[in-house]
1. 1, 2: which one has relative contact order in percent (Cα under 8 Å, 6 or more apart), as calculated, at 32?
2. For structures 1, 2, calculate distance in nm of label points 7 Å out along Cα→Cβ at positions 24 and 48 and state which one comes out highest.
3. Out of 1, 2, which one gives 2.4 for distance in nm of label points 7 Å out along Cα→Cβ at positions 56 and 104 as computed from the coordinates?
4. Please state which of the structures 1, 2 yields 44 when percent of Cα pairs over 22 Å apart is computed from it.
5. If distance in nm of label points 7 Å out along Cα→Cβ at positions 32 and 64 comes out at 2.2 when worked out from the coordinates, which of 1, 2 was used?
6. Assign the value 5, 22, 28, 24, 16, 4, 0, calculated as P(r) over Cα pairs in 5 Å bins from 0, in percent, for residues 72-119 alone, to the correct structure from 1, 2.
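We did not get these values from a lab; they are worked out from the coordinates using the rules stated. Predicted model, so just to flag it, every value in this text is computed and none were measured. Cβ atoms are built from the backbone, for glycine too; each structure is taken alone.
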Structure 1
Amino acid sequence: MGRVRTWVTGLLALNGTPQGVAGGFALGVGLSLIPIPFAGMLIALALAPLLKVNIPATYLGTAVVNPVTGAVFYAGELYLGLALMGRPLPSWAELRALDAAGWWDLFTSMLGPFALGAAVAIPTIAGLSYTLVYLAVRQWRRTHAAAKDG
């Protein structure tokens, strides 16, 4: 828990406005949900100065989706897309019976649901992270300003 606490404290203490820190973090998280390795991070870091959001917060946002957590996020996007389209996940029996052509057909049939899930998840997660980080940074600064004054 010490590393997480240090990471959160570092995010809350970044220089910049609460909007800039929250915007940077949301940009990083949102674009990291694009399932192309490093593409989301590079796009987010390129857009951060243009959007005038906090660049270190953008980088911290991209770190949320990483090789350890990425599979969970991407599986969630696929599951969400399948659910929205009313399609079931393939069963283990179906997966075991697939040959190379079957795996390719499965892959191509999952692109639509995956894209739909990503299209819903990205703005939802970015919006939630913006709100939570904004409120946390604002509260952190009020608390620490009061402690300095008191």
Structure 2
Amino acid sequence: MLKVYNKQALTRNQRFQRALLYGGAAAIASIVIYVILAQVLPFESSILYIGFGYGIGYVIRTYGKGVQPRFSILGAVLAALVFLIGDVVYLAGIEVFTNPALFVDAFLYNISSLMDVSRFGFLNLLFRAAGVYFAYVESRIV
């Protein structure tokens, strides 16, 4: 029997590690871009969440090249973290990383504002959920 070894091929775990590395970098870049855009734009643009979710999923799919569901789960988790951390940093500033109490207060305020129906909280929550969905769908090769 002829055995052919492809030395340049990555194993499943190596592909997942690569997806985690590049996806994490894309998530950090998305947080920075989101906070900058939220400061610059005079209005809240919820459509950005879908773009960030798609972008994170695209990076994971392109560099991870995975077919397992764990790639999709990674994309969804990273997108959800981007949305939560981005909102917290936008609300409280960069000081949230040095003051855990401020982080918790801003996080709880963010969650309560998402559940507030009177200020389009439900619609914002739907856009965030759509961003997580796009990250989930785009993160693996099907």
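1. Computing relative contact order in percent (Cα under 8 Å, 6 or more apart) on every structure in 1, 2 gives 32 only for 1.
2. Answer by largest value of distance in nm of label points 7 Å out along Cα→Cβ at positions 24 and 48: 2.
3. Here the read-out was taken from 2.
4. Corresponding structure: 2.
5. On the way: 1: 0.8; 2: 2.2.
Only structure 2 yields this read-out.
6. 1
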